[in-house]
Structure 1
Amino acid sequence: MLPRFEYYAPADILEACRLKAAGAKPVAGGTDVYVNMHGGKEKAAEVLDLKGLKELQGQRLTPEGLDLGALTTHRHIEEWEAVRGRYYALYQGCSQVGSVQIRYRGTLGGNIMNGAPSADSVGPLLVHGAEAVVLGPAGERRIPLEKFYVGFKKFDLLPEELLARIFVPLPPDNAGSAYYKYTRRNAMDLALMGVSAYVEVREGVLENVRVALTTAGPTPVRSHAAEAVLEGNPVSDDLIVRAAEAAAAEGKPRSSWRSSAEFRTRLIHDVTIQVLHEAVRRAEMERKAEAILRKLYPGQIGKGGGDDENS
């Protein structure tokens, strides 16, 4: 059962910031916090319920991009056709968080602030160039999500500040993105490895490429080495394999009871190939929300390499 705690439901953002600075634990969906409290992994004498704060609510698609309240649920993202059409990687990530019940409750802001290296929504947000919008008594700050993480479960966030919104720029028509989560079983597993990719393709040449790795270090990270291999070059299988090799060399996964570091490093290589091929195909598609069957490509583990479907 849950330990005893004081419960606060602040009426406004300034009260919430004051309570957080005094040590109260912020809770949105509670799918991580309450579970950890129940299991004794987290001790919170004071819980700060954020669900009533209007500054953290709502979501809209504007000509500039997605403006998402931190309380936006994974299920809302999963069912939002505009997201699936323009931000496919984000749709893929949010649709693989836990179960449907968890996605109805869990929030995008909570997934970010939990700080897990395996967070399914964070890699897609990184490759789409998302910004964290934080609020506090001194006003608003906008921080590129890549710089928002400063260490394992550590953020560029003052004690009196809260993550309020997430802004994601609108991609052009020649952009495509994808996210692939490798798990041992299709049953609410955390990712043994996750890779996200965003590309823009103009006349067969890759532009504005971003690749992100989850479960490859203490925080979700961009693979700048893979991006450097790809940027400004014509699309080819050989180029994508070289980018995957660069990503694998750059990643710093650790061994755990779930997987060895060596296996995770090989996964970075193989999953990066898969994701880059899908992102490129989506960039070239008119209807970007259509499903694409996954298959093996040259350089990946598997019989035959290029033609075996692996969906």
Structure 2
Amino acid sequence: MLVPVMVFLVMAMTYALTHHAPGDAVRIIAGAREIEPERAELIRETYGLKGNYVERFGNYVWGLVSRGDLGPSYFYRSPQRSVQELLGERIEVSLQINVIVLLLTFGLGIPLGIYAALRVGRWQDPAVIAFFKVFDSIPSPIMVVVLVYFFVETLGPVLRFFGFNVPVVWTPGDPASFIVPVLALTLPVWGGLARFVRASMLTTIQEDYVRTARAKGLSERRIIWGHEFRNAMLPLATSIGFAIIGIVGGSIIVETRYAVPGVGQFIFQSINQRDFNVVLGFTILTATLIIIANALIDVAYVFIDPRITYTERRT
């Protein structure tokens, strides 16, 4: 019920910010400081810039709801291109990278977090945590540089000897191009997720029901996965939303730095070009996905812990 309302609020705030940003949108589209009144009027008509803020926003929302139209691009105007068309051309590469990043993040971060929690008090626990913190401390732009230097300069001769070459920048059609952006996005989020899983597991390990299950003689495997990990899933499910936000935000920097022809680089270019309709469309799509993902996580709480219910209790 609240999802459409939240999406609408995000849309309204983003529309207000982009259309009240410094600079005249008509001059940005025309690409000139001085513009004839007739041409300015034509641009306002073509790009939906006529009327006050409420009228423009209402027309934008109606176009989005009725036709799925995110509006025309200010920069790509010869010929005129729609925002959804431009984003659709670039979303495939970004989607492939982000899917791999999510699989690696949760496929490796969760088991390593559990491993560190089960080895608390031993040397493996601080070693794993220190390993995570190293990657947490490196910003994404620097991570790209470090990975390129590592794979190209340090391991380059060895890899090339076996016929494997990691390019310095994105090379279309080369699967090795995925290595640097995938790792640059995975390593920081992966470390944070693993530490979060470790903290959640340590909290559940100390609960009375875990000691009771162990006193009953249940197998260690059943205790870990049936009691400790299942109850640790509640805070872990919350962290999934933050992980998705971190990956989406980091992809803009990583794709730009590594010259990946994806949505991230395109949005960075659109910000520099002040192509506000593209920025608005990307923000709406991203916010919608994040809100829906968090709503699904709230629904998943019910399956993780049957004690949770969103129905009104009547006495």
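Overview of values
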| read-out | value |
| --- | --- |
| Computed 24 for relative contact order in percent (Cα under 8 Å, 6 or more apart) - originating structure among 1, 2 | 2 |
| Origin of the derived value 5.3 (distance in nm of label points 7 Å out along Cα→Cβ at positions 31 and 111; candidates 1, 2) | 2 |
| Entry that produces -9000 once helix-only ellipticity at 222 nm (-39500 (n - 2.57) for each DSSP H run of 4 or more, over all residues; to 500) is calculated, selected from 1, 2 | 1 |
| Given 3.1 for distance in nm of label points 7 Å out along Cα→Cβ at positions 255 and 279, calculated: source structure among 1, 2 | 1 |
| Test item: P(r) over Cα pairs in 20 Å bins from 0, in percent calculated as 34, 56, 10, 0, pick one of 1, 2 | 1 |
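All of the numbers you see were taken from the coordinates with simple rules; none came from a lab. None of these values were measured; they are calculated from a predicted model. Cβ atoms are built from the backbone, for glycine too; each structure is taken alone.
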